[in-house]
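Next come the structures, one after another.
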Structure I
Amino acid sequence: MELTNRNSNTSNITYVPTGEQAGSRSFLANVFLLMFIALGVSALVAWQFSTSQTLLSYMVSSTGLTGLGKITIFAPLGFVLLMSFGYQRLSAPALMGLFMAYAVINGISFSFILLAFTPGSVLGCFLSASAMFGVMAFMGYTTDQDLSKFGRILMMGVIGVLIAMVINYFLHSSQLDYIISIIGVMVFTALTAYDVQKLKRIGEGLEYDGVSAKDTKKMSILGALNLYLDFINIFLFLLRLFGNRR
């Protein structure tokens, strides 16, 4: 799930016109704003569900997950696929609505995390993920090194982590789970720098390529989704490594 840009293979950019720099900053600012809004929505919904027995009763019963609970677990993947493959056909408001709905569904799922882990470990992993994300985002924005050549390797890493998680679902190996979590943190921290640099270059080329305001909005939403996924995965893998269960 990546945004493409005709300048994505350009390396060692040494000079960018002032107008393109301003356009890139404005585009990235909008991307990060949307990402932070989505994270805030997810955090608020997670807190509401984790503190309300009434809301939790819709998700969990005495026999296990309810139908709504099962839908909540698997729905996020459907939202991501719908936004990615329906990007061309969906309008900007529709894409934004799906993004916010995705944030809500994720928030409901994360409420189980708040119940399973101690508040201190959740807060510690969240702050650690924020620091790692911030550092890598800064590196991706400021580096002159072309990171596009690592894109294919990183996506192979993501696929490898997913396959390993599916295999470990049946093996129940704590050692393999530990290795997967370490690799997951490494892959998604690197993806943060890669995605930020790609979004920066997209922002630089928007005005030059004559992209409409509507398409710019859609690009910013999909960019926010990419960064949201990077952050969430860093946080979840750190929690798997260092989180203390209740």
Structure II
Amino acid sequence: MLREIALGEHDKLLTLLTPGDGKITVSAKGARSQRSKIGSATKLFTYSNFEIYKKGESRYIKDASITEPFFGLSEDIEKMALASYLCEVASDITGEGVSSVDIMRMTLNSFYAISKGLYSLPIIKGVYEIRAAGLSGYVPDLEGCAVCSEKITKSGMLDVMNGCIYCEKCAEKHLNDAQKEMYEHPELAERIVYCRLTPNTVAALRYALFSKSSKMFSFELTERDELSFFSHACEKYLLHHLERDFDTLNFYKSLF
């Protein structure tokens, strides 16, 4: 479940992520009552099976059972904040009435990893962001430098808006050209976004994008700077291509 809104004294309005119909809105009658049989299954973050019926244009929950409660998400404010952000991203990139199997699988795997503390939160967050961007159609070209086609061997740069990378030599020239362009056209400044890369962060980005969902967190960035580069690049890439910010992300970042 991605979102819940209280209705009246005992009801809820839920936003659900489903594999076949994407994002749907359903009413949960009596879900906030202590005697409700569906109360536990309709809590935020919970992975549940729902029996739903339609009345007119509205959907209602007839019955529900829990598949995975993800209790660990509610035991720590940082985990809960990150899960809330991932829910907001999932809601933003998921359409209605369309298949969202990959988004759902990615979200469930992320919730499980956060809940169980299997990987660091920056890794989980970054992987989710770059995969979310990819599933939204914004897949960066990470094969080699966009100018000379050489691999990144020392340091490089991710051109966020153009979805490509530059080697150290070409990055320097490209930055100089970009600075000149921004000087002549200040209105373009927000559209020119670059992130620093190393060979390891390029490899991490490629792995995060193209690995199987069951293995998507199975890599390490042991150097603190490289983890920072990875996290920064994933966040900037997603936010700029979705062209929006998230209140839940701002709250998550305020905790550190």
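Just so it is clear, none of the values below were taken in a lab; they were calculated from the coordinates. Because the structure is predicted, anything quoted here is derived from the model rather than measured. Cβ atoms are built from the backbone, for glycine too; each structure is taken alone.
Using FRET efficiency 1/(1 + (r/R0)^6) of positions 64 and 216 (r between Cβ atoms, R0 = 25 Å, to 0.05) for the comparison, can you identify which of I, II gives the largest number?
Once FRET efficiency 1/(1 + (r/R0)^6) of positions 64 and 216 (r between Cβ atoms, R0 = 25 Å, to 0.05) is tallied for I, II, the winner is II.
For relative contact order in percent (Cα under 8 Å, 6 or more apart), the calculated result is 16, so let me know which of I, II that is.
Source structure: II.
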Identity of the structure behind -27500 (criterion: helix-only ellipticity at 222 nm (-39500 (n - 2.57) for each DSSP H run of 4 or more, over all residues; to 500), calculated), options I, II = I
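From I, II, which structure was mean count of other Cβ atoms within 10 Å over residues 88-95 = 13.5 calculated on? Don't skip to the answer; put the middle values down first.
Numbers: I: 13.5; II: 18.4.
Of the structures listed, the value fits I.
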At a computed 18.9, 63 (Rg and Dmax of the Cα atoms in Å), which of I, II = I
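If you work out Cα Rg over 2.2 N^0.38 Å, for residues 112-231 alone for I, II, which one comes out largest?
With respect to Cα Rg over 2.2 N^0.38 Å, for residues 112-231 alone, the highest-scoring structure among I, II is I.
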